[in-house]
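Engineer: Below are structures written as structure tokens.
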Structure I
Amino acid sequence: MDSELFPIVNENGDVIGKATRKECHSGTFLLHPVVHIHIFNAQGQVYLQHRSMNKDIQPGKWDTSVGGHIDYGESRDDAARRECSEELGVKAENLEFLYTYLWKSSREHELVNVYRLIYDGPFYPDGAEVTEGRFFSAEEIESLSEKDFFTPNFLYDWHKLVDFLDDNQ
């Protein structure tokens, strides 16, 4: 896993190099692209995943429906579909690309490509990366947001998504 190759990109998403997962997650802050897919049901609730304790970043926290790295040579749309299939067994045919933003943590720097998918299930969490999942209302997310329940990235992502959807509905 540490030897997976990720594209290194500039802030516009143009590929300018490549590096291993280990290099990207070791404090080098090499900008690399990821996908985040927010899966909503017909009632407007968002499906969240419970991260496995085996994850190298934020184990055991609740997180975005689906998230993952774009592999070197892979398009963002292909990566989004692949991650939906790998993590939740979902064939994501109606993905809607929304926007990108930059995220920097204490270990890494990512260009986040955000998608939305309307889907009620079923879900088949893979067990290795995702131990379980369920739908949350916006009110539940807000009430749990101060309790170290979610990944910091998800909370940032969620607030950006809510603002985006409010401005574009």
Structure II
Amino acid sequence: MLSCINLIPSSSLHVNAVAAAKIKTVHELRPLLRKARSRGLRIVFTNGCFDVLHRGHLTLLRRARELGDVLIVAVDDDASVRRLKGDTRPVHTLTDRVEMLAALEMVDYVTCFANAELCGMIHDLAPDVLVKGDDWRREDVVGREVVEANGGEVVIVPRLPRYSSTGLIERIREQ
């Protein structure tokens, strides 16, 4: 599987060294996660568009981080966001979204994916915990069966009311 992280030219990343070190391909993550598991650490995975980063995202990411020791955030590539959200999205490019997430203290690693790659990525990374917001029904969470077959768990986290990128964009347009 070719990770879309290869689509981000390193010259376009303007993050500090700590944040830049968090941006990884699936291939780069595999040995890091093997080492973490050998130390008994619990791997947590979440994914999404993270188009307009807001307090609701921060709440989800903090809660996800509390569920384990290593938090991986996978970000939909721009084409996936357009398919999911429409032609006016994403507001922020993949590069911008990855940089913002990598700068967050609670995030250990950031990677990205094309929509069709998500289940394969979850299979390859084999997280102990898969976290999604409560706008998802547990049975519809992509990768749920893979995680549970490996003895992991899916955790649905309550969202903050009025905090969604789509809702924020709509309120801005109305004003």
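No value in this document is a laboratory result; all are computed from the given coordinates. No experiment lies behind these values; they were computed from the predicted model shown. Cβ atoms are built from the backbone, for glycine too; each structure is taken alone.
Engineer: When distance in nm of label points 7 Å out along Cα→Cβ at positions 22 and 158 is calculated for each of the structures I, II, which structure yields the highest value? Write out the running numbers ahead of the final one.
Structural biologist: Working: I: 3.5; II: 2.6.
Biggest value here belongs to I.
Engineer: Quick check: -7000 is what I get for helix-only ellipticity at 222 nm (-39500 (n - 2.57) for each DSSP H run of 4 or more, over all residues; to 500), calculated from one of I, II. Which structure matches?
Structural biologist: Only structure I yields this read-out.
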